[in-house]
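Scrolling down, you'll hit the structures one after another.
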Structure 1
Amino acid sequence: MVTIRSEAYTFDLSGGRLCLDLANTVSDRGSAAPVDHLRTYGDLIAWAQQAGAVAPTVARALLEEAAARPEAARRALATAIEAREMLYRLFAAVAAGKRPRPADLAVLNDHVPAAFARAQVAIADGDFILKTDATEDDLASPLAPVIQSAIELLTSPDVTRRRTCAADTCEWLFLDTTKNRTRRWCDMKVCGNRAKMRRFRSKH
């Protein structure tokens, strides 16, 4: 069923920004057998709830709506995957010092009106912020905060801190917040340790 999760998977949120965490929902991108963790609408909502893009009550309502309208849920999932791949290509190009493809910028711009139609000014910790929330009445609305996240990163000085994991088969995206900008791995406990083990074995 469209609302059932395809696997028991805990998403890795090491990207540092919501948009990068969505882009990283494919494991082993650089391998011959990448693994897509968004195979059902239920997977998408599980990611969105874990990443903080939707509140638990909204997540439950969206799953109920998806169960009642499975074809619309499939379209919403396809839209999310298209957006994910666009975001990956766009930020991977930035990390490599290249200009993003015009087609990818066009897809991002296509999402802007829907995302900002749901945005509102709010106060958080005494500061004014632009807040974009998913809503119970729109199956595609979990994308709205993701698109806002992408725009904020692209127009921020932090975009120069965008990196791609140095592991041969990983290629996940992350924001390098180290002082000297020397971070190489999406997660030192995973890809970093694997690289250390490979170096150790090659020496012995």
Structure 2
Amino acid sequence: MVLESSGRVNVTFESSSAQDVIDRFPDYLLDVLIVDQRLRGLSGVEVCEKLSAVKFAEGIDTRLLLTSPYGSSQLEYSALYAGASSIVSQEQGSLALIDSVLALGDRKRQYSMLEIRTLAAGNMPNVKRDHELESHLAEFEIRERSILQGIVNGRSVSQVAKAFDVASYRVRKLVEASLKSLQLVTLEQLQLRYLKAGLGDDV
């Protein structure tokens, strides 16, 4: 009701069943899918994880927004690691929900690298080697790894392209190749993988 009353968001379908959402997801061309943490059958974070697998397999670009009755840095960290692009709690109010849906629909990022680092610092388990990530990075030349590191560290595509004197599309292709190789669907997931492996500050 909140979304429809805004006059700025078109609601395509609703469901209270986690499995129903997962089953119906590929059949709709959605800009944003709102996943409530209290869905019947699975938690919202678990649903985001399963939907991210579908997104990867089907090449779907829908952004996932987790909603929750409460705010929690642990929940936020878990949601981002599962592939959500944002999380809004009821405590933040209806305006925050509408603004987040519109921003995600416009493909605007919701988190800076500083915010990602802060979440990771308080909720991430101990740094652990990520052999899959290391193997992937070993396939790149040093310059390519530095370009990717710039993106992971929070610089924009245009900033990195200018700094390394390369076309923006080459930077985007490098990021896309990394996400595909690691079976990730958001840049936030890639940033958290770097941080979890202790590679967040490498150059």
With FRET efficiency 1/(1 + (r/R0)^6) of positions 2 and 130 (r between Cβ atoms, R0 = 35 Å, to 0.05) derived as 0.35, matching label from 1, 2: 2
Structure with the greatest value (metric relative contact order in percent (Cα under 8 Å, 6 or more apart), set 1, 2): 1
Identity of the structure behind 3.1 (criterion: distance in nm of label points 7 Å out along Cα→Cβ at positions 42 and 98, calculated), options 1, 2: 2
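Using the calculated result 17.3, 51 for Rg and Dmax of the Cα atoms in Å, pick out the matching structure from 1, 2.
Only one of 1, 2 returns 17.3, 51 for Rg and Dmax of the Cα atoms in Å, namely 2.
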Identity of the structure behind 4, 18, 26, 24, 16, 8, 4, 1 (criterion: P(r) over Cα pairs in 5 Å bins from 0, in percent, for residues 18-81 alone, calculated), options 1, 2: 1
At a computed 19.5 (mean count of other Cβ atoms within 10 Å over residues 146-153), which of 1, 2: 2
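For which of the structures 1, 2 does the calculation of log10 I(q)/I(0) by the Debye sum over Cα atoms at q = 0.12, 0.16 Å⁻¹, for residues 74-137 alone return -0.41, -0.67?
On the way: 1: -0.44, -0.71; 2: -0.41, -0.67.
The structure behind it is 2.
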Top of 1, 2 by distance in nm of label points 7 Å out along Cα→Cβ at positions 58 and 186, largest first: 1
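Read-outs throughout are calculated quantities, based only on the coordinates presented, and are distinct from any laboratory measurement. For clarity, every value in this text was computed on a predicted model and none was experimentally measured. Cβ atoms are built from the backbone, for glycine too; each structure is taken alone.
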